[in-house]
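Derivation of every value follows stated rules applied to the coordinates shown; laboratory data play no part. Fair warning: this is a prediction, and the values are worked out from it, not measured in the lab. Cβ atoms are built from the backbone, for glycine too; each structure is taken alone.
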Structure P
Amino acid sequence: MGNRILVLYGSYRSDRMGIRLAQFTIEGFAARGDDVELIDAKAIGLPMLDRMYKEHPRGGAPAALEQLAEKIRTADGFVFVTGEYNWGIQPGLKNLTDHFLEEWFWRPAAIASYSAGRFAGARAALAWHGTLSEMGMVVISSSIAVGPIAQTLTEDGKPTGEGGKALSHAFPRFADDLAWWMEAARAQRERKKPPY
């Protein structure tokens, strides 16, 4: 069995384009033998942040929070699939992420960004890098960026055109980078308890 990876996606829009990149990422890691699961913020439907998971009495958090906390704790790594809204990050994905803190610690994260235009979500990816680092994750240096997404991935997440070729070429390095850090972090956690 490969690594346990959560692919987190946060668009709430009715005509979601980024789900194509989430599907591409899931299929890419699954083909490498990893255990991959989509965490779709819209499907989970957490309310706007009032109380973090840790602020609920032990065992007293809403079921969706309890289930998601366990999935995060048992994951080896994360891929954040992020769109760019007005030079910033999607509120749905940020809201989901902010419900947790210690659950994220000591695991690597990767960022896959997209947009309808040619900047491919690069500004959102930059914003996420600092946020994820602050939340205790090691953010890998490799990233993938897709734009314009409608011309790069088909509705079912298959690469198409020149952008699709570039994405297919970039994915193996992205996946190798995340795999190396997941294995390193897992080995270190087994060797030594995290300091906090």
Structure Q
Amino acid sequence: MRDYDAIVLAGGAGRRMGMVDKLTLEVGGHSLLDRVLGAVSAAGRVVAVGPPRPSVTTRPVVWCREDPPGAGPRAALEAALPLTSAPVVLVVAGDLPAIASAIPVLLDRVAEQGTQVSVLVDPDGQVNYVAAAWQRDQLESALGRPGRTLRELFAGKDVCLIDDTHGWGADCDTPEDLERARRREKGLRPEAQH
């Protein structure tokens, strides 16, 4: 397997989910967090940024917090990156229940084809900045530049956009998103909803 570490963004207040800890909600019998941690189980090291949570996965996880807590995903990456050492770093949000299938594709573009960063793009053209693989030195240099958003990290980089026609990077921000993910897991078409 490719030599990579994973950073799982596991913070957020869950405002659009009714202020519940959305990463504890289940899809397919497993919490969102456990699904993502399972998806990155081949990583050399897994660093999760957010309040530590119990997990049923047997994979060791290093927990850390951004400074200050709640400062956002860029601050989370700044806190987590020094805890990694592999030449490739996978960055994924903890609420992407279908991300497992995207990981080999993301890693291949960076580890084997030499792209600086690969990232999923949905059919509407929205770049999913929390579903990306980076050459570690490129992420480090991007974080060294001034800025506040994840999008700014990609400026000036050799970026491989991966069409996400399968919904690999679909997140669960709202109850509707969660229901959609559950239906997808069961193989039900959205139009079959009652």
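Just a few scattered comments:
- Computed -6000 for helix-only ellipticity at 222 nm (-39500 (n - 2.57) for each DSSP H run of 4 or more, over all residues; to 500) - originating structure among P, Q: Q
- At a computed 0.45 (FRET efficiency 1/(1 + (r/R0)^6) of positions 28 and 76 (r between Cβ atoms, R0 = 25 Å, to 0.05)), which of P, Q: Q
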